[in-house]
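Down below are the structures I want you to see.
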Structure P
Amino acid sequence: MIRISIILAILGHIMCGVCDCLLSYSDTGRRLDFKVIKDPQKMHEEFRDMPLSFPLLSMVLGTFSITLFGFGYFALSNWMKDFSIIASNIMFIATVFFLVPIVVHHVICGVVEWMYIRLDRKDEVRTAVFELQKKTIVTMIAGYAGWLVYLVALFVMVVTGKTTLASWGCIFNTAVFMLLLTPTKLPAKGNIAGALMWIGLLFII
């Protein structure tokens, strides 16, 4: 059963990575430069060929993709019960604190782009959507804090030999892959790192 959940987690992260790209690339394949967001005119031009369908699809598919990889996180938390009830409970609670806020954050990211494009990329709309994103940033902070707690708990349990996995299996951790991917220009690094973690776990569990 855990292998099925891991496969769902892999598919979910891949799908979520595509959803991230839908928010970051125009239909011409051009990557958006978010460094210009403080300049109304440059931002207006930056989103000139961004279709309304992209943020809309990202919101809808992103919700389903996060639900998909949630099965993996909960299943691994349950698997950890055989080795530590405390670690298992920490991972379970961290999963809730990760998944629920991160869905909200993902939807908000799609909403602000959709609203900005739909309302003709006007400066007052830019101001309003940034205000919305800024005032709801706590959802992102809570989500990633939960994710980090989960990953640290998993890393510690594996590297200290408290599970049936070899200690070197600790490398199959999103946090490790994120450190490796940070210097690169790859899009959707978090979801690439997440998919790599679950692919590795699929083979060693």
Structure Q
Amino acid sequence: MTCFLVCSNVKSQYGSIELNTGGFSFIPLFTSDKPHYILRAGTNDKKRLSINLINLIMMDGFHPANYSLITRYKLIDKKLKLKIGFQLPGYRLFENEEYKARSVLEIRASISLNPKTDFLFLYLHGEGKNFEMNNNFYSVYFRKTFNKLVTNSQLYILFTNLEPDSSYGIAQTISYQLKEKIRVNFFINKSLTNEVFNKTLGVQFYF
């Protein structure tokens, strides 16, 4: 696994490692509150077809926690951008080391409202491979760019058979380009259906 990650980063168009007080998830409610290393790599997303890797490793014991390898294809690449993606079976390891494999379909759309503002939509459908899971996640968010500062304001709703009721909430991401290859990321998530409230702070280094 380590060799694969290193090789992927060397050959990819982008690569980074982030030291974060929590763990990343496309679904805010699944964000961990324990420190992680977050490895990202991928091919140039300006091409029609791209491959994107996200791998999470817990700092405590260097325990692998989450792995996602996603292929994305641009269906529309104009002012309106539309992508469809498939996660080549990923996994999630919980603290009890129970292995959870899943497959995920994603649809992403975005449109630029002005040079500094984008409106985005994300849909994820996840199914368990070795356990019973059926997730449908919908999210809309606005991205604002202010020179070195980028903010994402998000509204989301999650339908899952893992919970008795649907979950919805708000999330905010703030990223600041500290140096050419160093970015500081701050993320907060507040569920409006339960007591979940996540805050994470990370420093991301690009290769």
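What the table below lists for this structure:
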{"item": "If Rg and Dmax of the Cα atoms in Å is computed and equals 16.7, 47, the structure in P, Q", "result": "Q"}
{"item": "Which of P, Q yields -1500 [helix-only ellipticity at 222 nm (-39500 (n - 2.57) for each DSSP H run of 4 or more, over all residues; to 500), calculated]", "result": "Q"}
{"item": "At a computed 27 (relative contact order in percent (Cα under 8 Å, 6 or more apart)), which of P, Q", "result": "P"}
{"item": "Value 33, 15, 8, calculated as semi-axes √(5λ) of the Cα gyration tensor in Å, for residues 54-117 alone, assigned to which of P, Q", "result": "Q"}
{"item": "Mean count of other Cβ atoms within 10 Å over residues 30-37 derived as 18.1 - corresponding label from P, Q", "result": "Q"}
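Computed from the coordinates by the stated procedures, all read-outs in this text should not be read as laboratory data. Remember, it's a predicted structure, so these values are computed and weren't measured experimentally. Cβ atoms are built from the backbone, for glycine too; each structure is taken alone.
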